[in-house]
Each structure stands twice: as structure tokens, then as C-alpha cells.
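Once you scroll down, you'll see the structures, which are given as C-alpha cells.
Nothing in this text is a laboratory measurement; each read-out follows from the coordinates by a stated rule. Every value quoted in this text rests on a predicted model; they were computed, and no experiment measured them. Cβ atoms are built from the backbone, for glycine too; each structure is taken alone.
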Structure I
Amino acid sequence: MPRKISLRRKPRQERGERRIDAILKAAALVFAKVGYEAATTNAIAAVARTSIGSLYQFFPNKEAILHALAGRYLTDLRAVHDRMLDEKAVGLPLSELYDRIIFLLADFHDTHPAFMTLFAGSSESVFLSLAAQQLSQECISRVDLLMAAREPGLDPARRRLCATINVNVIKVLLPIAQSLDPASRAGLLAETKTLLMTHMERVVEESRRNTSGNSKARKSRV
């Protein structure tokens, strides 16, 4: 992955930390509204209610802000993954598991407004593009491991495909939910859950039926 661009200087006081936080929150709003390419450091400084000189004390350019914001988002999302795919998730009923995954991720997208702007197939930055690919594969691998723990008899190739489908369905539909009114948003999230549950229930049923059939066949040959 390309080298990240560092802060021009690290804050030594809490006031500096608060200023960086304000700049990154402002950048998220600006990137979400106009996109990374159209965003300017002047616009970010204006939304952050700080001077452009103050912004440049910490960030040498717009790309440095992008990298800092992306790094923060990745850290936050991995923390969400740790919460929703923990050991308890292995024993949850499928309905509760999908509630946990969909609504935790929906809340993440609500509180991280520029996430999809930055990571949805970004071609504006090599760093972002590679980070998005890495993040997607991380998500798929973690879901794959959860499925393996819940359904050890599921064929590994089929399991990986199901994990890929789950991750990408949510990746596509959650940004749409963000743009809807509350009632429509709730409806879309419910339909997303139904879609994924119906598919996984069928996959699990087929796997268990095949496992049972194979077990009976082995016993009949003994």
C-alpha cells in the first residue's frame, strides 16, 4: 500500500487535538457533500470554523486530510466488526445476528458521512482504492470465519461465496438507506435482512440435508 501522508506536526495540547478533530469532521462533511476531488482546504477550514493557516499547521495538503480521515474511519469500522462478529455471534439465532450486523453498520454509516464517498470504489486515490480492497477482503474473511463456526459442515467454497454476497449486498444497500426518510430507511433495512436471511436459511438447509444424506450413505456401506 502506498505510504500514508503524515501530519505536518502533532498537537502537543488538548486544544490542538480538538482542532484536528474539528478539521476531520469538517472534511467528512465536505467530502460527503461534494466529493474528494471538488473539495478544497478553504471549504474544509470554513466548515471547521478555523483559519486556513491553522489547518496548514497540521495538514500539508488535502490528501493528508484524506489519509487521516480514512485511517480514523478504518479504525472505527474495525471496532464495529469486533463488536458484531464476536464470540456471542456464533450462538445467536440468525434473525438476531442479522439485526446486529445490519443495524450496527447502519449506525456506523450514519455517524461517518463520508465513508461511502471515500471507500466505494474510489478511483481518486491509489491509497483509498487499495484500502477499500483490503477492507472488503477483511470483511469477507471475518464473515467467512463466523459462518464456519456456525455451520462447520458448509462447503468452504460455498461459504466464501455466501460471505462475499452478504458483504456486497450490505455494501450496496446501506448507502441507499442513508438517503431515505426514516420510514423508508427502516423498510429498506428490514427488506435487506429478509433478503439475506432467506438466502442463508436455504443455504444452511441444503448443507445440513447434504451432510445428513452423506452420513446415511456412509452408514449403509458399513
Structure II
Amino acid sequence: MMQIEQIKVGPMAVFAYIVGCETEKEALVIDPAGSERKILDRLRTLGLTLKYVVNTHAHADHTCGNRAILSKTDAQLVIHEDDADQIRSGKNQAFSLALGKKPSPKPDMLVKEGDSLVIGKETLQIIHTPGHSPGSICLYGTGNLFTGDTLFVGAVGRTDLGGGDMGTLLLSVKKLLSLPPETRVWPGHAYGETPVSTLAHERETNPYITGFR
């Protein structure tokens, strides 16, 4: 059974996630960007061994807690190959420092469309969803979709940062809509009316989707 812990972290209302296999007690953390001690304490409480830290994209508001988590575990840092250089850029390092964090180390593992991450008996598929950034990804498994800054509850990610493009982003969102409608949507920020949604609900209510459906 997949365990999911949603934790709001940092000054920009980022949602970090602990995703674990209840049977084998392995886990990954998605987008640690604050409250690193709380994340680590929760992993210990749940008896989970951290295998991966996964960034849905390279922006520092999602990656600035990488170093703190990795320094206390044997986890590998995972990011899409198209954002691998950006995570260590001068702009991202400066943003991390401005947030009171140390810049992210370089990634250990680069992923692409169709790759998978296995934690115990759970598998999360990598879906490449460029638009917010060139290497943005979502992770899908067991009826759950972790969408980073691609899809929010009632909105989509901004595209006015380096490498962003609204047309590309909307194509990525359209690709996500091919997944089962009951799929739970776990967004990268606490911007919506609820902390979790479904693809069916977003299809019917999200103005960025209803506009092109």
C-alpha cells in the first residue's frame, strides 16, 4: 500500500511529499523545500528508509532543502535531464541562499519520459511535462499523480520564468488528462481551495482546462 504524507513547507506554500511503501518500508521525498527536520522526523516515525529525493523541476523554491535531507540520509537526488544544469545555476543558488538554505548538490540520477522509480513494491512513472520549466515532471502511480508546478488545484504553473512556455504547458496538462479521471492530483503548491483534487474535478472546473477541452 502506498503511503502519502503531504507537508506544506517554506515561505512559498510549497507542498513536499513523503511517498512510501508500507510493506517494504522504502520511501522517496518529492520537493523538500523547508521543514527538513520535520520531514526527517516523520520518516523515522513511519519507519521508512529514504531511497530518493525527487525534484519535479529545478527551481529553488522546490529544491532548496535537498542538501539538508541528503546530508542526513543515503538517498539519491533525482531530476529530469533537461533541468539538470539549471539546478546548479547561479540564479538558483542565489535564490536558495535568499530563502535561508544551502544550494542543492548536483543530481545523482537523471530521468526522462517513461522512466520509473521503484520504492519497495510501489512504482512511480516519470511523465515529462515541460512548460513551467524544460525539465518539469509529474510522478504517477497507484492512482496518484504528483504534479509539481505543472498542474495546481484550479490553475497551472506560471510560464514567465526562464524556459517556460504556456502553449507547451497546456500540451503537458492535456497529456495528463489521458490518465484515469479518478486519479488524485497532489499539487506542488497550496494555491487551491483544497490541498488535493482529482483529474475529473480539474477537467470540469479548472479554467485552464475547460478553455481548451
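Side notes on the structure shown:
- For semi-axes √(5λ) of the Cα gyration tensor in Å, for residues 90-177 alone computed as 25, 17, 9, the structure of I, II it came from: I
- At a computed -6000 (helix-only ellipticity at 222 nm (-39500 (n - 2.57) for each DSSP H run of 4 or more, over all residues; to 500)), which of I, II: II
- Given 144 for volume of the Cα convex hull per residue in Å³, calculated: source structure among I, II: I
- Taking distance in nm of label points 7 Å out along Cα→Cβ at positions 186 and 202 as the criterion, the top-ranked structure out of I, II is I, with the highest value.
- Which of I, II yields 0.90 [FRET efficiency 1/(1 + (r/R0)^6) of positions 26 and 194 (r between Cβ atoms, R0 = 41 Å, to 0.05), calculated]: II
- semi-axes √(5λ) of the Cα gyration tensor in Å, for residues 34-161 alone from the coordinates reads 21, 20, 14; which among I, II: II
- When distance in nm of label points 7 Å out along Cα→Cβ at positions 18 and 146 is worked out for each of I, II, structure I gives the greatest result.
- The maximum of FRET efficiency 1/(1 + (r/R0)^6) of positions 74 and 170 (r between Cβ atoms, R0 = 25 Å, to 0.05) over structures I, II, that is, the highest value, falls on I.
- Value 16, calculated as relative contact order in percent (Cα under 8 Å, 6 or more apart), assigned to which of I, II: II
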